Structure 1
Amino acid sequence: MEYYVEKKKPLECIPNTVYALGLFSDSSSQDTALSNSEIINALPEELLVIASESVKDFSEEQGLSAGNIRLVNIKRQGDLSNCALILIGLGDKVSLDYTSLRRYTALITRLAKDQAFNVLQLLLPISCYQIPKAELAILEGIDLSVFEGLWVRLNHNYKSDKNLASDWEGLRLREVYLVDASCSQKMLNGYRNYCRAVHLSRELVATPANIANPQELLNHAIKISDAYGLSLTVLDEKGLEKHNMNGMLAVSNGLTRPLFLHLQYKPDSAEREAVALIGLGITFDPDGLSKGHSMTIEGMKKNMAGAASVLAAAEIIGRTKPNRQVDFILPLAERDRSLRPGDLLTLSNGETVEINGANIEGHLMLAEAFIYAQSINVNQFLSIATLNNAAIACLGNKIAPLWSTSELASSDAVRAGDIAGEKLWPMPVVDEHRDSLVSPFADYRTPKAELGAGLTALFLRQFIGESVWNHIDISGTCWSAIVDGYLNAGATGWGLGTMVNWVEHCE
């Protein structure tokens, strides 16, 4: 798929093209009526009469309220061969935001992509482009709803060549033009690369666990590090033993060995304090079959979604090159053993943990990652993981819970999520529950799973010292059971935009 900025109206009709018109609903407003007229008049002359009549009929029959959409086929004659209009209501002008703009362009794309069109000309009111990063919202709506696994599959080739070719041939829509968009072509290309990174995150989560294991994530880390000049430190089993990372080693003792990855982007001149992104990567979790998301096989492989998103963030940061150092920390393991209640572990900082229940392997891996981050003098970090399905019971699969060390830290993360169209809901870290984490035998005791995600956050906070910390649980948001707007059924890549914006804006 190729994307282009078109700074002037299409002068002529192009065969096999669909022209999508975004129209506001408040027809009583003079500004809105003028805006809708400008959109219609931006079409090639051959379509003006047809478009005017179609918009009038659509407005009278269905209305231009938010999300109403119609495909108007044009009779095959001369230059109008296999052309069509898509009319979509944008609702009230004042209600339009990043999330709704992304949703509307996804609706347009889903309606167009199964038709025999090669080109999409997108004509939206100028006010749409006044939304911050509007072009990124548009590209997310289009690109992320069209492609389903065409990048990583090509690398792994776990589909046959014949079926891969069929996937590409089935995608008729190849070119998209943003008519009168305010951004440059260079900026649009950058947004396309952002979408490519989201595809990487989605496909790593969706890829079967026998392929997307710790070694495979290392392979992608090596590619990203080589492509963008990031340094890469890898701790294998011997390295983990040397650093006394028993919280990592306790998760797995089978054929698939754990790995601890540290990528670092370091600018020539850093103007702001270094930050770290930490993504949990449990690449296979046998407990997920009975207790994971939707009680299906996806619950066994989605627990590396945090690591997949951080790996994709490393690619975006490597491309965009911000003026601050960013460390990307990925503890990776395939869980193939269960720790017994009462077991004692000594972590890399010399402190001990008593095991107090099941499903705490991810907690231990993150604790080691937090200790490591502080050892390299990074004192502000954001962690992202699928740790507790209580997040789903509490907030569903559209909103992710957020725990922070302070209201200021929380507001930075919430703002970053709002810019990305990813909703975060701040949750309290309840100190009154600390007694349940006190052990008579060790420095710490792990929380019981049935006591919820809040106690998990309280446990993790014990390992961050004086650092500024945000933690996002994406158990609900990392996977979509249905096609929903710009989301295909499956992995979502949720959280990537929040992390990139957080790196850019957090203080």
Structure 2
Amino acid sequence: MKKNLFFISILLCLNTLAQTPDDALRTAWFTQNGTARIIAAGGVNASLGGDISSANINPAGLGFYKTKEFVLSPGFAFNNNKLNFRGTDTATKKSNFMYGPVGFIFGSGTTNKYSKWTSSAFSISVNQLANYNNHIQYSGYNNYSSFTEQYLEELVRDRADTNAALNNYIFGSSLAFRTFLIDTVLIGSQIGYKSLVPISSGVNQSYDANTKGGYHEIAIGLAGNIEDKLYVGGSLTIPITYYAKDFYFSEKDATANTNNNFANFTYHETTTSNGIGIGMKLGMIYKPQENLRLGFAFHTPQFMNYKDQIRSWLDANTEKYAGQRSESSDHLNSGNPGDRSYNLLTPWRAIASASFVFKEDEDIKNQQGFISADIEYVNYRGARFSARDNTQSSLVDYYNLVNNEIKDYYKGNVNVRLGGELKFSVWMFRLGTAYYGSPYADASLKANRFIASGGVGYRDHGMFIDLAYSQVFANDVNFPYRLNDVANTYATQKGGYGNLVMTLGFKL
């Protein structure tokens, strides 16, 4: 793998903020969300249809509607994180509100006996594809590397003089230099830089990040039904994202030595990211025989425009060297946050699916259940950043470097979903499972998501209510910082999260 380019600093001037490949993953690696019916069945719906979630998965499924319907899906998420950092275990929990699809479907049958179109449907809905509310915390002893080394790499690589070190890196290196956490050192006749953190004797590191927000999608769907055999559809999607992170990282001297010019430091950073975009989802469902449904869907890359803001603070105690010092980006930037506007093209994805419906009937009251499976391919390495202003060659060059790193850091992978339902008169019982493969090209980074889900539903007199719970067992990695010149240390993340969702629907 090529060296990580996360800290390329060719753009780190007064009002800029760097993107990283990690930012692209927020809109790509997520588990399928939908109504309680779909969640209980493991997220399957690419060939099943007849659910408002079809607008976000396979819009052809809207073609099964011949009546009007309103759907509301409130829910709750339960995060349970277990992390291990350099041999030390930490656990955190955080619960928050989430939701599934909310919207209207307008279906109608045709009365033209000379037309092959049996029915058509239009829908408008909003769905939360990913929930960013979480709390990640871990700590451990480290005598291998320090958070401050990224500042050394930045200053040395740029051959920054002391004036540049003081003023050009106001969200990182300049804060460290002004608090004497980083200082100059004479190397022969040249001025270099050193960190006052005594890595060889070790430091106690602590990472603490609270995140909030979500990845939401407005979908405007249209579908048609040809002789109850072929269903085709498409959705115009408008993705809207909000992400906020309140991040603290600290290092403390692990020894009792009060004369080694280092006691501790704490770095604090707040970031916000707002994005909006446009994309399309296209699909078809074919019934080669009455009980069998085959589906295919393609999600185009979504073109998104982002605006980010950042603020940074650093407090350092270098004991007798310079004592307690504090500095902030607000002080160096007239009280303003750093900001940047840029574009992101999200990865495309394709889904193939098959469903077997027990006692298939146009009147769903007579159906007795189903079993369904989806296979989804996501091209994680296809995410691309770009500059809003292509006349700035430095911005274009920077994003080309980040995009090359994305291609090297991620890979395409397959997700599999399986679920079923048994129906007894007005009551339905559902079970499902799913597996989401790792987006990382490096096989040593163990990451995957396994889902076990189930639920119950009731349908009668034009009203339905469904309840579902899904438990996501997650494996992932979390890097507190990244360095180019040495191997990176990271925390292994286990645990996962649960989603409890209720869907209410009414025939209109």
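Nothing in this text is a laboratory measurement; each read-out follows from the coordinates by a stated rule. Predicted model only: the values in this text are computed from it and were never measured. Cβ atoms are built from the backbone, for glycine too; each structure is taken alone.
Remarks
- Which entry (1, 2) yields the derived value 1.00 for FRET efficiency 1/(1 + (r/R0)^6) of positions 23 and 47 (r between Cβ atoms, R0 = 30 Å, to 0.05): 1
- Parent structure of the calculated result 14, 40, 31, 14, 2, given that P(r) over Cα pairs in 10 Å bins from 0, in percent, for residues 215-334 alone is the read-out and 1, 2 the choices: 1
- Which of 1, 2 yields -2500 [helix-only ellipticity at 222 nm (-39500 (n - 2.57) for each DSSP H run of 4 or more, over all residues; to 500), calculated]: 2
- Structure responsible for 14, with relative contact order in percent (Cα under 8 Å, 6 or more apart) calculated and labels 1, 2 on offer: 1
- Which of 1, 2 yields 17.5 [mean projected area of the Cα convex hull in nm², for residues 103-390 alone, calculated]: 1
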